[in-house]
1. Quick check on the output: -3000 is helix-only ellipticity at 222 nm (-39500 (n - 2.57) for each DSSP H run of 4 or more, over all residues; to 500), derived from one of P, Q. Which one produced it?
2. The value 23 for relative contact order in percent (Cα under 8 Å, 6 or more apart) was derived from one model only; which of P, Q is it?
3. For which of the structures P, Q does the calculation of Rg/Rh (Cα atoms, Kirkwood Rh), for residues 165-308 alone return 1.00?
4. Comparing structures P, Q by distance in nm of label points 7 Å out along Cα→Cβ at positions 197 and 365, which one has the largest value?
5. If you rank structures P, Q by mean count of other Cβ atoms within 10 Å over residues 149-156, which sits at the top with the largest value?
6. Quick check: 1.5 is what I get for distance in nm of label points 7 Å out along Cα→Cβ at positions 37 and 101, calculated from one of P, Q. Which structure matches?
7. Work out the source of -0.84, -1.13 here, i.e. which of P, Q gives that when log10 I(q)/I(0) by the Debye sum over Cα atoms at q = 0.10, 0.14 Å⁻¹ is computed.
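Coordinate-derived values only; no laboratory data. Values in this document were obtained by computation on a predicted structure and should not be read as measured data. Cβ atoms are built from the backbone, for glycine too; each structure is taken alone.
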Structure P
Amino acid sequence: MTPIVRSLLETDLYKFTMWQALLHRHPSAQAEYAFLCRNAPAYPLAELKREVERELDHLCALRFSDDEIAYLRGLRYIKSDFADFLTVFQFQRKFIRVEAEGDALVIRASGPIVHVMGFEIYVLYIVNELYFRRFDQHAALAEARRRLAAKLALLRAHRDDTPGRNPFEFFDFGVRRRFSGAWQEEVVATLAGSVPGLFKGTSNVYLAKRYDLVPIGTMAHEYLQAFQAFGVRLRDFQKAALEDWVQEYRGDLGTALTDVVGMDAFLADFDLYFAKLFDGLRHDSGDPVAWGEKALAHYARLRIDARTKRLVFSDSLDVPTALSLHRHFADRTMTGFGIGTNLSNDTGIAPLNIVMKLVRCNGQPVAKLSDSPGKTMCDDATFLAYLSQVFQRPPP
């Protein structure tokens, strides 16, 4: 059967942007990532162990092609030395292991952070595609196409003719939990051809290149979490992470992620300096309306015109929710909507809620204190309690 990973370029853009920043500033850091399924699968994921290992063997044989490197060099924020590094990069199988523990599939990647951080997205869509191959493909895709047609009808019916109102724009964020690579490609191609005025790009760099779309993404939780172990005072880790990002990108990629220790704790660190330097904020947990209102109030307190900023929403979105959020905020600020699983895996079969998160860095535990119940992930209860105390959050 054709291998699942078609190209090393087929990952989220923010993997490259975080990779470059960490390579330049923390190249010797060591990290551990752990896979977790948060919901109950229809059959034990442990049954996929042998197939996952075969797919990882294939992944570790791949290299970036000259054409792919040339594409990355064409992105103005990708620096020449990072592109040079990618020309010789190859995943090493020794840094990732797969085990079956009862019904659970256990996957851990351990080693240099600038090596093992890249495994995450490939592992997630490998597991997803192997899992969904066991279902009726014809019936699933027929239902997926029917649902996509309904989304397109809703998008075409959307009208935003109010003068001065910021337009509705959305992106595909669906690579990690997609039904299959072929289906995600069909979705992206359909959206690009059917609603080009609304659909503004994809986080999947391979598809962005293939369909001449804008690759979308800046940073994820792992980037900020790593700074919990980089020798700064724990209370200051967010400010250290944002400062390194500013120095690396000098105005590019200016959307900051807010929910590593919660929105309130983030805004306490997001002072006038950062609020002026970053173009906007990304929501990924908690109530999106409450989050957006907090963001706008923060900009108002700093006497920054929120109409010059952008709020990006990306937490379990569907099209109706995105349109509703746009109606709520569009008169006051620019918005963007990253829709993931609801675009790439809406087939009538319950999707897997799988993640592969950074759990340790430089021998120390790291954690996220999410504003959404169930999203916190840490293998050290003592550190989690300490982090909660430092940021005055109730323990999860």
Structure Q
Amino acid sequence: MENKFISLLMLLLTLLYSCKNYNTMDEKQAIQALKDKNFEDFGYTLDENKEYVIKIRIEDSKDLSEFPEELKAFTKLERIWLLGCNIKEIPEFVTQFNSLKEISLSDNPIEELPEFLSEIKTLTDLNISSTNISKIPESYSEIPMVGIIIKDSKIEGFPPILYKWKNTLEALYLNPLDELPSDIGTFKKLNWLTAELNSFKYIDTIESMEWLKLYNSKAKYLPENFGNLKNLEDLDLRDCKNLVKLPNSIGNVKKFWGLMLDGCERLTALPRGIENVSIGVLDLSGCHQLRSVPKGLQVGTIRAENTKWKSMPSGIFFSEANTLWVTGHQISDITGIGNMYNLELCNLANGNIQKIPDGIGRLKTLSSLNLEHNKIKVIPPALKSCPNLKSIKLFGNPVFDMAEVDLLN
């Protein structure tokens, strides 16, 4: 009996010492202690003055089943990212961080959000994607939430508590739902939305929208007034396999850093209005039925991989693109490519191209040409008229002869 008492006492003293040790540990010691645990992926961020740790990130460490006690040493901590671990609950000690803004627990088997998180009045961002959490406590309505990610959690639909944050919410990642609520436009600061929808109804009412991710949606049409989203900068419609067309009003948008249409298998043309939009990257991969785009597209990069195109969609050779990256195609004729006067990088590998047209000699800015694995039999002298051409790749063509290619470079 006495031995058991002594063992229990020793265990208690060890625990007390451990807690004291974490509380008295300085930040450098805590960082080293975390490094010594050899997590799969560990990182941290310091404040602007390089004095305090403001972010801790641990990823893909399945042996980690709870928040590390070393976190207590970081008194100025603003962001905690524990991603792809085996965390099952959030400890109450997180309420001790007076500057905590974000908790990100994506891909953990956590099942419940504790009520005490509502005590953290500085908390603005919560990522519970790919968790087993099924609801957000009502007490969280007092938190000034700016960003919340619930995609791939157990939370279904459009949770009513989101309305508590309609004046603060800027970023929202939802689980699949039929359509957005009719009053989604009342979320005046919402500028980043990810949602998989059966209908795009009411999308056009979120006039503050800048980044819109609608990939895998089942809808056929965007609203005719989609151009109301004049602040939009990024539109992702990847794998919207039922999408038939884009509205002409899309021309009211000023610019797209990215317009992602890859996997839109039923899309046959781009609307004329889109020629008014400045586009950074236009991705048409998998748009097998695309036949035409407007002439004069203001685009930096056109990308299309693994399409079934037998000919280049009309209009592409009259775009302002400086990069044309179309690979894994069935195109046999590229007559007209000489009209792409801004073209610098051209990759048309893995197709059925029969010849390089003489018009290519008009491309004075072309620096790299990749036509590997086509059916080209002759290298035209016109390539010598491309003064900036530094690299030409013709491996896998009947014409391939390294000595001859070298003469062009």
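1. Working: P: -12500; Q: -3000.
The structure behind it is Q.
2. Going label by label, the one that fits is P.
3. Values: P: 1.00; Q: 0.95.
Derived from P, not from the others.
4. Numbers: P: 5.3; Q: 3.6.
Between P, Q, the highest calculated value is found for P.
5. That would be structure Q.
6. P
7. The value was obtained from structure Q.
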